[in-house]
Structure I
Amino acid sequence: MIKNDMKSKIFPGWWIVLASSVIGFLGVGIANAGLSVFFKPIAAELDLSRAAASWAAGIQSLGQGISGLTGGRATDRFGPRRIVLIGVILLVIGLIAMFFIKSLWAFLIAWGLLVGIGFSFGCTFVTDTAIVKWFVRRSGIAINIKFAAQGLSGLCLLPLIAWLTNSQGWRFSCVVAAIVIAVVCIPLTWFLIKPQRPEYYGLLPDGDTKEMVSSRQQQKNTWGTGNEVDEYTFKQTLSSSTYWLLIFISYLAGVAAPIMGVHCIPFLTDRGIDSVQAAGIMSITLTAGIPARLITGFLLDRVKTSNLRFMIAIGFLLQAVGVVLFLITNSTAMIYVWFFLYGVGNGMCQGVVIPLWARYFGRKAYGAILGSTMATNVPIAVAAPVLIGWIYDRSGSYMSVIIALAVSSGIASIIATMIKPPRELRTTNSETIILD
């Protein structure tokens, strides 16, 4: 039965944005970027090579891929609240289990699987889906508010985690993180994340009224740019070349990306930088993305869908330029410039791509589509951190990986300019085809 008791001055979609932002802030700072802080202490205590320790990040990506494949469809069917709650609980269990690990296998299960799947369900594509289901015209700014909040985790959480790890150890830090996530995220999920789309409650996306929609001559599924969006099924999306080109540039982006993630603080401390200072430097990437995401979100709701690919291209270009400037000088001072430009560029790319899936393919199967992108990225996401660790173990340096990062970002920038929106759906007597 449709609910009609949600009329209020504040559109409920903004409460979903708030909850998703806080959950993402804690999840990214602890379960994603935090692994870079724990990496060397865990490797030293368990007597692991960097390649072996990197398997945790690889298995974490595998867990995220599995959860993306199953969780996307589950989100479309059952709504995001249950899935996010399951994810938060798994994340808490995984962080507590870290206190007890004594071997590589225990590390892979606790962090790779439990934390990985929990982070994926609780903090990434499911909350993104929840936001996109409630916003159409304002989806760009809504989703990028969440991304901006996640970026703050680098500034606020990473140095704190590094300090706590140095003073109390990584095991204690994981338990504290689990308690904070449980106390904060479980109530936010239960009370603020709605299980259904706004239409179920007698509302329209963005908090619009029928009069507002009529005055703009806009349907419920029409974007602020005035372009009506076809509602693709998941199967129809997979038959579009646009889908696979977007997947391909995500492969290019992921091939050397772990140097900015799990291997970032090891790279910095290898250069003689203190671990707390290294955490602060790493936070530049996340922090620099905050204004980039907010500006991107503002522009996203006003730029024609056909031109959004150029925003992605500029983002990848900035990443490549930042890396090249460091390679030319190989100075510690230029690392700050590299991380700043990379953060701005990454913020632009992610800020466009996540809502872009709905701009291209509609909201109907958005959860399944976004989840599938994580699943298709599993091979590169699993292999890349381990391969980078192996390269370091063999050469004692990350420089070849950094060069690969510049090259892959440059190529991704070029290919991004070629990714046009899919053509409209056309229905025949027997089937619906894509004019792609």
Structure II
Amino acid sequence: MNRRKFLQQTGWLTAGTYLLPALIESCKKSDWDNTASFQGEVIIIGAGISGLYAAEMLMRQGVSVKILEATSYWGGRIRTFPEATDSFQNAHQRIVKGEFSVLSDLLRHQNIALTEKTGSELYYFTGSLNSETEANQNTFFQDMLQAVESLRAFDGTDISAQAYFEALDISTNVESIYNVLAGQVYGTSADRISAQGIARQYQHWSAGKSEYTIPSNLLLQAIEQALPGALSAIQYDTTISSIDYSSSKITMQDTSGASYMCDRLLCTVPLSILQNGSISFTPPLTGAKQNALSRVGIDMCYCALFKLQTALWPTDTQRIIGDDIVQSFEVSDDGWVYAEVSGTQAETLASIFGDPLSIIQSQFDQLYPGSINQITQGAVQQLPGNRSYDPVGVGDARKVLASSLGNKVFFAGEATHTGGHHGTMHGAMETALRVVTEITHGGTA
């Protein structure tokens, strides 16, 4: 697929111009649009990947930009363990989905090697861990895999993935594995995500099917090198509490009482922040916008990373799926274990008295008795919102979320992606491309 066709399919090619900055190697400088009609001042709320990418593009067109970030660090949800040591950042592997994306282009331009995700999996059911070969000999396991595969083409009534599983009358022995493959991989659980939503995302996906891994520290290094202008524009420890867009100038106030003013505002805060009403709007958000906020799903999440003295699993194992509250463990040959718990399972974990990291490690110990005594270091992070997904009844909510308020307040971030790439880093970057066009050309592109 050539770049022009790819950009057309993903909506990046608009008004006859390539909306890709000069930092992307495969685009010529002349391809980058320098004819923007807007030259006012822009404030961006949030220094996650979408806010940073939008800022860099706007600044390259001569637009004055300031980024207001609530925390003391940039990167947002990219920094799963923001205070972790370098060894943790190196061990924590981030997944880059697709070979045809602005993120993979950026990484290649920064000479970052992407390692294709490979390895086998182990599955715990009927009382023991099973290799892929052993699991595939089980009829119920095969039925479960077929159910996961058929979700990609689902065109029935809008029901949850869990309801679809139950309608097929598949053994509950493999239900936890199904929950991982049809729920956890999307940042939720199978009882919350829509079967139609899974099919819609799969059918609209255009970034390529390959998956790659990259250590967190290298990902951060590449972003730091590629977006220097954006990083220099950040004001940290600034939590916006109100936005007034009733006048020609937009005014904001933070939790300390300081005020800010701009001509255009780009809001890239996590969906959970907008849902819980942490930011008030004047005029208030429309009923349609509020309704859309309630229809897109995003769950709390626990992320845990810990190190064993030796790997207890077979070489080249990439994931172990258990059957308790914590169901998915990604592992490496050098003894690192990463667990991500979201959806219903995360809420169950939160309800248990005790340290979440100890609980997660104890659940891994049930799969490998004695492993808890081999742990040398570990960390856990609770995220109020991990990544968005489509629950039953989502409808056109993402399109409504992506719409601006009077062509003055704009919204970006993975939750506003309408083309199937929500829940991904490159999807967040693609929404930045969309919004830059909206801001610089006076309206929705």
Structure III
Amino acid sequence: MTTESVARPRGLLRRSRDYRWYWGGQTVSMLGTYVTAVALPLTAVLTLHAGTLEVGFVAMASYLPNVLLSLPAGEWLERRRRRRIMVACDVVRALTLAMVPAAYLGGWLSIPLLCVVAFVVGAASVVFEIAGFAYIPTLVGVDDVPAAVRLQQGSATVANISGPGLAGLLAQAAGPAMAIAVDAASYVASIFGITAARTPEAPPPVPQQRTGILDGLRMVLRHPFLRALAVHASGYNLAYPIITVNLVVFAVDERGMSAAGYGAALTLGGAGALAGTVIATRMAARWGYGQAFAIALLCSSGLPLLFVATPLRGVAFLVFLGLCLLVAGTGGGVTNVLSITLRQVGAPAGFLARTNGGYRLIIYGVLPIGSVAGGLIGHWAGARLGTEIGAIMLAMAALPMLSRRIRGMKKPTEMHADKAFQAAKTRSAEQ
């Protein structure tokens, strides 16, 4: 992997017409996705007058596909060309989301319909994202994967920052149900971006031995680097909702922050995440992937320990929290880019879809648990202790990535030689 490919993502956009179209379509699609993430629950609350239980059902419907489909989708996609499947997923998502404004205008919108929409869109998104993860290295080449990941994470971060605000404006102007039409249209842009690629997609490697639905999960658990990444990410995803559920109450009720001030502090965290995507590959080029990941974790997983420790209140706490979130967000942006790069480059061809399916099952399956646990801990122990417990869990989630072996990793391709992959290749060769 060359230093130039690591450090110059804009060169990738200039050199690769195919990726330029793909990235443009995905950038628009990501913005639409974050609009729906806000507009769908607003539709339930404002249009259908739903309570927390109904909103919870809609949220659960969107989570379920990650648990149910990650493994079978990864195994199925390993043996197929991904581009046509990704286009089909976009068509499904666009048509399904278009049902919401259509049902609103027709007077037949309901909570069960929103649950069905959330599940179908979530299912198509799981398949699309696993397919896209395996498709990127074939689109840009292995050397350009870090630059491609950096660009896509930058787009995702910008969409995360601007999407909720755009959703609020659209919901205010046209109603939340009509705002969802923006996301439906955004998938059309994604279709254009995918189909504009002129380079034919190479056929995926044909395994000489039939793979099983659990193979991707086994590879993640047996491979020391992938296992560490998965344990870290699942621990992070379990702890982060516990912090967020309790931090807002702790900051506003116990430390005297205003709602506007809390929102401003969160915005600084988003700005930090964007900065992290910019510097991630440069850090990896300078210190190696393992050391860069460890440094970033000190920020993203370590700084939240200070949220409760400081005695500051009011404006002083606002400034302190904002600066902490800025630095922690920067670390999170770095780890997101490096994690995806490690998995896309570190897994050899023929293993990308399966390992990503297993990885997604592990890290996303804990999200509903963390959200429920955060509410229960805050209810029983108070927001201060809930924030502290979440911060401690977040710091502990970093430990798997701090081993000497992982800190010494210089580049993702070092993962190829692990016996978890070699054993699978040997079994195929023996058939």
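Each reported figure results from applying straightforward, stated rules to the coordinates on display, with no laboratory input. On a predicted model such as this, the values are computed, not experimentally measured, just so you know. Cβ atoms are built from the backbone, for glycine too; each structure is taken alone.
Numbers for the structure displayed
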| item | result |
| --- | --- |
| Identity of the structure behind -23000 (criterion: helix-only ellipticity at 222 nm (-39500 (n - 2.57) for each DSSP H run of 4 or more, over all residues; to 500), calculated), options I, II, III | I |
| Structure from which 1.7 was derived, distance in nm of label points 7 Å out along Cα→Cβ at positions 296 and 320, options I, II, III | I |
